[in-house]
Structure I
Amino acid sequence: MKTIQVEHISKTFSTQRAVHDVSFEVEPGEIFGLLGPNGAGKTTTIRIILDLFKPDSGKVSILGGAMTEDKKNNIGYLPEDRGLYQDIQLERTLVYLATLKGVPQLEAKKRIDDYLTRFDLAEHRKKKIKELSKGMQQKAQLISTLVHKPELIIIDEPFASLDPVNTQMVKDILRDQRQNGVSIVMSTHQMHQVEELCDRLVLINKGDNMLYGELNEIRRRYAGSDVNVRVLNSLPTSLPGVEHVSPHNGGHRLHLTSGSSPQDVLRSLVNQGMVVEQFEIAVPTLDEIFIQVVTEAGTAE
């Protein structure tokens, strides 16, 4: 059973097309990236999944069918904008939110105590939310997202305001959740976090599906014929099949001419007595792919 099935959904507000014919699936026990520039339709898509908006066309299946009130208790949602009660104490707020998700009060207190300790918030439990730093408030919202042990987690910019130590802790928690079979939909602008965490992704731009699939397959699809090379001796001034050379991470990136193959260039290097320490196809980063896809879409338009 798919955790989420989004089939050809479209949504228009007045004359503004927010989402158009968007489709994707989220598998059990995976971290799925929902990506796109500002105004791409990500938030509208999330709200349709959560049954906050109704699509004009298409349909969504979540946890095996239509959304129900019981299913909402099996979903953890972290919105980009903080929504905690500012004038209420941290611990009281978290216990209350957990009980709204069906967790008995005594059990909620126990789980929250564990999370407060893990998130280094135990000494702040009696502070009002507004007295906490932005990073602390972000951690508090993460606790409220996780405390009821949801089957599905949807998180929007989960690393906002977090320092490197807490960012790593959240990554570890997300990996633990995935290991336990929880499905996670992650929407973020931080592409390096997507590369590190996500199994598959969809890229939406101006409401349309632009990319969809397994992360490594997408990167291979956009890989050219350029290669990254590191050699012990100096590169020759001229290499057959190489248009030009640029520095790259302590080595060199060889930009190949049309029709040249990486294997021919490697053979040429070895034949010229080069001691090759590294030789790999230059796979683009997700940032580079993101920019290319969005730019090409704008040019085509």
Structure II
Amino acid sequence: MSKLVFLNGALIPEGQAMIPVQDRGFLYGDGLFETLRVSHGRVFRWGSHWQRLSRGLDLLRIRLPFDSETLGRHAADLIAANSLQDGLLRLAVSRGIGHRGYSPRGADSPTLVMTVTPALAPALTQPLAWWVILSRHRLPGATPLSECKTANKLLQVLARMEADDAGRDEALLTDADGFLAEGTSGNLFWIRDGAVEHPPEEVGALPGVSGGVIRELCLARGVPIRSARIRPADLVTTQGAFLTMSTLGVVRLVGLDGLDLPCSPLVDVLWQDYQVLVDAETRV
């Protein structure tokens, strides 16, 4: 059976799913997306992803013909139709077709696509360990657009190309003042003086769903968590660093630009707590 996708209200074979060449998502990146973890055939933290998507929809003034509950049912149907137990659900929204030019006038029928991807690797018994580089590209700082996951991620694409060229797993981005901000695909955390720290909102990092989970886990364990600024060179003086993302949960950072980074046992603890929470919230 061919893979099924959700396109504008219907489940259809992937090979039959087509989007017009005049769609503004293709022409201008005029849209949003979310990538959600699927475990035991259920989405993890649908509500948190919907909240972030809703902020972006309000900002771009895109009106979906679905509310959270209805779209959540469609997502569940798509997952079941593809017999997916563990993997990812990707939701993409564009403004649809309108008149030529940047003005969105006349583009009143959004395009909405959901696809699923099976987990590519067997279940892990410990966090992945990544070597990263420092990208030469910088985030412009906090803006309304930095609070949502827009379809235009060229800055992150350029940074990831640098990591690929260097044979590394990921790239870290700084803000305009040179302080660490995020990875191309995840929120950045580090451990200093027994506390978990993360960049402040002003750097312009995307508010991550998985990053929010880490805050919950730290509070539950009584681990201090706070915002702070740090220069890339100072990351080696911390007790450890990690990234969070919906696709992989917690990923340990073991090296930056050829320098070893410390490894804290707290990263393993938070990774395990994350795994347990996903299992608890998705297992029927």
Structure III
Amino acid sequence: MSDFFRHGIRTALWVLSLLLMGGCTDNPFESTPAIESSKRKVHGVVRLSDTQDHSGVYVWLQGFEIATTTDHDGSFTITLPPPEAQGVTGGVNGVYRMYAFLGNYRLVSVRAAVRDGTFAFPSDEIRENGEIREPLFMQQLFSITTSLSRNRIEADSPRTITIQVVLQSDSPPAEVYFPRMLAGIEGPVLLHNTQTGEVDIYPTVVTGVEIQDYVQVGSVPYIRSLLLIIPKYRLKAGIYEIIPYLIPQGQQIPLPLLKSLGDDVSGLNESYVLYPFRREGGILTVQPN
């Protein structure tokens, strides 16, 4: 073989290697994790019936203990863990429900199929790109508005605050458990320090003659008045949300969903502040000494 011929072969191989390098800038073996990652995500939008602020809705995926909350425009994303982290045998298979939950709104859900640890797209409810086809519309069951006779007090002075809780429904009447007395505590309310996260349970004096614990909430506002007595130096300076204890009735909320929020979130305890509601009012500012 002549030197000229050998030189031609070496030149051709060199040119071919340059073409291959220039035409394939990404490692082909790195594409698989990217594909798996995209198939592990579902994203969608929640729409609340009565407001332009769609934030704070709890979105939970059955079977995986994965949850998130919506942002202001109602957007959310749920991401599965890698298949190898889903169990002893690796990626799971099945059809699971994804729930959107807010205590005083109607519960909604969509189905999501999982195959070998990743979502199986498309489906009747989810597009090829992982987008839920239609916004998840949540109808308000009833509104909760809390008014205070004082919205600002001093930490070093005892105060009595009149609380007025108004419940109202524009949809068919809703039943609400709103106990006058529970566990020996009359008219229980929770004071949640929004800056530190501390929670205290306070008794109140329920005024008026109504005594029912289960109330029917309809288009005519249901109003309950409470007297809250705060002793001197009992509260630290800060911003508090005063939360009346009540539980909606009539919806079948999956027990694992409630457990995913915290320990006994529907009971009269500190965890109740984790039960997601859309409330208005009830903010108390405690000024320093």
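Worth a mention:
- Volume of the Cα convex hull per residue in Å³, for residues 46-205 alone derived as 128 - corresponding label from I, II, III: I
- Origin of the value 1.9, where distance in nm of label points 7 Å out along Cα→Cβ at positions 142 and 198 was derived from one of I, II, III: I
- Structure from which -8500 was derived, helix-only ellipticity at 222 nm (-39500 (n - 2.57) for each DSSP H run of 4 or more, over all residues; to 500), options I, II, III: II
- Once distance in nm of label points 7 Å out along Cα→Cβ at positions 254 and 270 is evaluated on every structure in I, II, III, the highest one turns out to be III.
Each reported figure results from applying straightforward, stated rules to the coordinates on display, with no laboratory input. The structure displayed is predicted, hence computed values, not measured ones. Cβ atoms are built from the backbone, for glycine too; each structure is taken alone.
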